[in-house]
Structure I
Amino acid sequence: MNSDSPIPLINLLEDIKSCKLCARELELGPRPVLQVHARAKVLISGQAPGIKVHRSGVPFDDASGERLRTWMGVDRDTFYDPTQVAILPMGFCYPGKGASGDLPPIRRCAATWRSELLEHLSNLKLNLVIGAYAQQWHLGKSDLNLTETVRNWAKLDASIMPLPHPSPRNNIWLKKNPWFEQEVVTELQRRVAYALAQDDA
């Protein structure tokens, strides 16, 4: 909820946790899942929680999370330390099942909450932008598809890394694009380590 003067982060998070704006559209009802702290150095801008995460209430508590932590080169303790890593999907609640996987994040979520949350994250050093919806929000509209966007990572500001979704559903994509794990993951791990080693602003 945008305003001239952002409300304190703790109050904003309380509002988000009790949000029911999309209740009628959510297959399993609202359960916002995110991880935020004003001191966070790395931001994970994801898509939306899957059904396992909806049930546990823990972001990336699934096979996607295991792969993402491997890509980043971090352990679970670092990943789930909110003073190190913020996790803000484009939709905070599980959107439900579609014909070929989960439905896309409900746009109302990011429109309502995202900008104000990001105002509180002034200590960020690196933003990992995962998937097309997050890339469109953070990088702007582009004629490039996801593969082209990720492949052009070196042309972006060093504080942003576009990534494919780490879901097992993307195993075929990873096999077709071996350059990603050979080139991008190596640079990703270097940038994550550098960001986490920085002092707070």
Structure II
Amino acid sequence: MTNSLINLSFDELVRRVRACQICAGDLPHEPRPVIQLSESSRILVVGQAPGRRVHETGLPFNDPSGDRLRQWMGITRDTFYDEQKLAILPMGFCYPGTGKSGDLPPRPECAPAWRQALLDRLPEIRLTLLIGQYAHAWHIPGARRAVTENVRQWQQFWPDVIPMPHPSPRNNLWLGKNPWFESEVVPAIQARVASILD
């Protein structure tokens, strides 16, 4: 954590993140960092970056991806959006815009500016769900494998970290080719989530 952030209160740090303008000139819309967290959060969800609908509503995973993710976790919307239980910190906090094959990658400035400072303020996290390649790359030391290989090796990181594919409907082909994820990994995720939240 940089010296300029280390002495901030939790609330002031979060306020600064939500007011961040670092990428303003590179975003298709006004910056709107979308995060959810509390110092008592027990589960951390790490996605890629907000999509257009999330940008518009300010609610993380407020889309079909979120519906599937909640199903994979075995929890309700109310539980998912309870910041006392779940922190949601994507690799990029603002909607990066759309490219030829979907949403653009998270802006590279975001994680170095804020990520470690926020993670250092989450002492109660017992499970981190890593969704997609950008989350894998940051949170798995030395990660060089593709998403499929990281997910296939999920037991190496158990029980504190679970690498996952993206729950987007765009990933239906991957899920069809890798049925073991929903038959083997999802029940383990649900059991772990339940044990932490009970």
Structure III
Amino acid sequence: MSCVEVRKLRREDIPRLSEVLTQAFSTDPVFDWAMRPDGGRMGALRDMFRRGMLGDLHYGEETTTKDLNACAIWAPPEALNEPHGPLDPILRLPHILGYSGLGRLRRMMAFFDACEAKRPRVPHQYLDFIGVHPSKQGQGYASALLRHTLTRLDAEGTPAYLESSNPRNNPLYQRYGFKITDEIHLPDGPTLWCMWRDTKPRSA
């Protein structure tokens, strides 16, 4: 297996990586439950990932591979602690409707609310999304992305957190030190696994 090179994500990478994440999550159990089921679903996924990457780009915490076949979207502690105004939910509603459609709006809001309620309140690095193009899955891309950021977090003493939406990914996260701490049971829907990672002590 060839070495996977990791670098910081740049703005010009976003169109390609939005498509990569869309393909990676096109059959994800949670998104299959919450996203609109019509012909606009794939476009809604692309827009959601594009906005997510643009929103966190200025933190410099998003990574990709040299060949742009995988990426990881991280949010640092300062992003999670930013104050939110009372109008934020209203301003986000048109985008959320675009993702869910009117028929699944309650599902999408239940997903967001449940994740927010379970998220730890202590400072941590949050893994929002990590995805690999289907043609490259199983070739070490996700591992390379995780190692890149987790090595730095260990040096800084910063823990990490994620919600796993697919049980087949849990062993990968556990291999890198994440432990299941809780579960989110969506109403009449799939389960997410809350996973926390303490920093590993540096060798003397």
- If distance in nm of label points 7 Å out along Cα→Cβ at positions 70 and 110 comes out at 2.1 when worked out from the coordinates, which of I, II, III was used? II
- Of structures I, II, III, which gives -8500 when helix-only ellipticity at 222 nm (-39500 (n - 2.57) for each DSSP H run of 4 or more, over all residues; to 500) is computed from the coordinates? II
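Read-outs: derived from the displayed coordinates by stated rules, not from any lab. Keep in mind that what you see is a predicted model, and the values were worked out from it rather than measured. Cβ atoms are built from the backbone, for glycine too; each structure is taken alone.
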